[in-house]
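These notes open a run of structures that come right after.
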Structure P
Amino acid sequence: MEYQIRAYPLFSACGLNCGLCPRYHTNGTSRCPGCAGRGFSEVHPACGILSCCQRKDLEYCFACAEYPCPKYEGADLEDSFITHKNQFRDMDKAKAIGMEAYEAELSHKVQILEELLGSYDDGRRKGLFCLAVNLLDRSDVDSAMEQIRSEASPDASIKEKAATAVSLLQAIAEERGVVLQLRKK
């Protein structure tokens, strides 16, 4: 199915933070452009939720009078490439604070993730960094980055920098009761 390109594909119609997904930060043919971004139909199977939104001329499901509808039954119980754990919480937040404010917050988190991937990833941390930035609140992510920047020596190897970043993110997640692991079947 061909979808109409969405204005802000980093936040999906169903409430996933596409800009924090490992597939969004992949180079090559498996890269996902975000929800109904350019080339979405070429790398993604048909999506009933996106199709429904576009038929109803809605950008986000939370704008529908039927939200949450039966299409969401069990949606937050397991993950795909990206965590679905905060899907409903994030849609409720976007609805409450407005899309402009939510987009600003998500874009800030995407920038932090890009810094983590560019400066602290030893080739094995993308999934963990994506999960941490997605699941932790913005203030926790900002705090973690301040600590990471101050504790990771500029002379350290990438492996040492990655270890520092992982250790600090996991410590904050543990304090908050957040598990940095995808939930698979």
Structure Q
Amino acid sequence: MNDQVITCPYCGGTVSLDTPVCPDCKQDLSALARLAYGHAVYYNEALALAREEKLDQARDKLLVAIEHRPNFAPAHSLLAKVYARKGNWAEAQARAARVLELSPDDRDAPELAQQIAESASRAREAAARASRARADHLLKIYLRDVARAFGAGVGITALLMLIIRWIGGGRGSQE
């Protein structure tokens, strides 16, 4: 049974969101229910999209949910996880910090913030290692090319010296 209820603006009756039709006056209150709990609807849609790895669509739904209810901590929490999955560490950390602000008593909030911070740190370290590996690779290629160029230069110089000596030696013997 759904524990979310709204009050009928027509007759004042209590309406469960399981069937948003007022049992007293029979008015359909679906639109009112959507206004009252739209943030939760968008959050649930985002949750389903995130589970399907449709992260951009999930992010968009979560941003709409937060627009409807700015202090809705579960949306901020899921958005932090979505940003983390996408590798957007700055946004992930900002959302995790927002969850800590909104839910200081939530035991999971500090853990979420710490996990994201650790993941961001590991990602930065991995990026730095990859950057160093690329730089090392490019340096090896450069040194190889310099050695080849130097070797070719030495070879050409030696050949020219031999030709000059041969030409010069040939003239000297004729005179």
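Each of P, Q could give distance in nm of label points 7 Å out along Cα→Cβ at positions 25 and 65, but the derived value 3.2 comes from Q. If relative contact order in percent (Cα under 8 Å, 6 or more apart) is calculated from each of P, Q, which structure is the one that comes out at 21? Among P, Q, the structure yielding 21 for relative contact order in percent (Cα under 8 Å, 6 or more apart) is P. A value of 23.6 was derived for mean count of other Cβ atoms within 10 Å over residues 73-80; which structure in P, Q was it taken from? Going through each structure in turn, the value belongs to Q.
Source structure of the calculated read-out (helix-only ellipticity at 222 nm (-39500 (n - 2.57) for each DSSP H run of 4 or more, over all residues; to 500), -26500) within P, Q: Q.
Using FRET efficiency 1/(1 + (r/R0)^6) of positions 113 and 161 (r between Cβ atoms, R0 = 25 Å, to 0.05), single out the structure from P, Q with the greatest value.
Answer by largest value of FRET efficiency 1/(1 + (r/R0)^6) of positions 113 and 161 (r between Cβ atoms, R0 = 25 Å, to 0.05): P.
Looking at distance in nm of label points 7 Å out along Cα→Cβ at positions 9 and 49 for structures P, Q, the greatest value goes to Q. A value of 8.1 was derived for distance in nm of label points 7 Å out along Cα→Cβ at positions 33 and 153; which structure in P, Q was it taken from? Going through each structure in turn, the value belongs to Q. For mean projected area of the Cα convex hull in nm², the highest value in the series P, Q is held by structure Q. Once mean count of other Cβ atoms within 10 Å over residues 57-64 is evaluated on every structure in P, Q, the highest one turns out to be Q.
On mean count of other Cβ atoms within 10 Å over residues 41-48, which of the structures labelled P, Q is highest? Don't skip to the answer; put the middle values down first.
Numbers: P: 12.6; Q: 18.5.
When mean count of other Cβ atoms within 10 Å over residues 41-48 is calculated for P, Q, structure Q comes out on top.
Coordinate-derived values only; no laboratory data. This structure is a prediction, so every number in the text was calculated from the model and none was measured. Cβ atoms are built from the backbone, for glycine too; each structure is taken alone.
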